[in-house]
Structure 1
Amino acid sequence: MKIKATNIEGCFELYPTVFNDERGYFFESYNKVTFENLSGLKVDFVQDNQSFSKRGVLRGLHFQRGIYQQAKLVRVIKGEIEDVVVDIRKDSPTFGQYFKTVLSAENNKQIFVPKGCAHGFLVLSEEAFFNYKCDNYYNKESEGGILYNDVDLNIPWSISDSELIISDKDQVLPRFKDISAL
């Protein structure tokens, strides 16, 4: 596995070593010791989640507040998505910045999203299966979010607004300037 820092403090891209042969492929998607040695972070993942979405579905930008903040390790097991991480940690040197990349079943890349960051993704393929590990349990009362098309963040999504499929809840999230920084 290789690991590469992004422009967001504590956010990493992970590239597994893939072994291909005539039968298919194999790779280790997560190894606690390897991850901790390469990242310098101690993370104890306690929950795995998976979602299925169609082309044009945009989920996010979501986060958890307080003691329920979550670090996540995200990946795509089928399809392709555009993945976005926004730093909302007031004391972070990268506060207010975002990182955007493409995750797919083809590139097997993963993103480590640190606590104190909002996260979202847009499905680029006809469908996508998205899987992620969390280091804390979900708590409905602690959930928060930022509007996907916030003018101050100015995230250039790869699909036009007219083609996006967004939940009613995500369409009325507050702007970045109106959230309480973590």
Structure 2
Amino acid sequence: MVHDRGYLVSKSELEMELETFKRTFAPSGDVDRDQLTFVVQSRNDPTDQLLVFFPKDRSVGVKPLRVFVERMAQQQIPKGICVYQQSLTPSANKVMQSLPSKHTLESFNENELLVNITHHVLVPKHEVLTADEKATLLKRYRLKDSQLPRIQHSDPVARYYGLKRGQVVKILRESETAGRYVSYRLCI
């Protein structure tokens, strides 16, 4: 997922086989979730970093999230992803929503990430546009943001790509008549 978002991930990590993963992260049989935590940086901007955190608790509360946010602040990492096992407590959800604007924290249940939804046959190819590409699109077609079709911020593909409100995604579909059909959606 972080590779698809444009972050640098080594080829060896992307192609790691299950047996190698087990030897590295689960030598005793249980996965050492602390070892899974990692930091990646963007291909285009080295200051854009992302910290991915795997809490040990089955139900993640406020305390592990606060520790995680403090780590983000100490290392000056603006974005984070929490991959939890079963659930987030309601108070943990409130903590995530009340973070300062300089920090962004997303959460995913690990079951949501078992299958890459973007590789499903029914999901067309999505490309997140940069701010310049968005401006060019709006200028070319003489549109305002509000005139574009919308995609919900909570849409599974929007969550997968980490779309923020106001960003535009380009969707490429196969078409029997046109060969390829391109549409754009504004994240709301």
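Please treat every number below as a calculation from the coordinates, not as lab data. What you see is a predicted model, and the numbers here were worked out from it, not measured in a lab. Cβ atoms are built from the backbone, for glycine too; each structure is taken alone.
When distance in nm of label points 7 Å out along Cα→Cβ at positions 127 and 159 is calculated for each of 1, 2, the greatest value falls to 2. Could you figure out which one of 1, 2 the value 2.7 for distance in nm of label points 7 Å out along Cα→Cβ at positions 95 and 143 was computed from? Corresponding structure: 1. Match the computed value -1500 of helix-only ellipticity at 222 nm (-39500 (n - 2.57) for each DSSP H run of 4 or more, over all residues; to 500) to one of the structures 1, 2, and report its label. Considering all the candidates, the number was obtained from 1. Each of 1, 2 could give distance in nm of label points 7 Å out along Cα→Cβ at positions 31 and 55, but the derived value 3.8 comes from 1.
Here Kirkwood radius over Cα pairs in Å was derived from just one of the structures 1, 2, and that gives 16.7; the source is 1. Among candidates 1, 2, the computation of relative contact order in percent (Cα under 8 Å, 6 or more apart) that gave 14 used structure 2.
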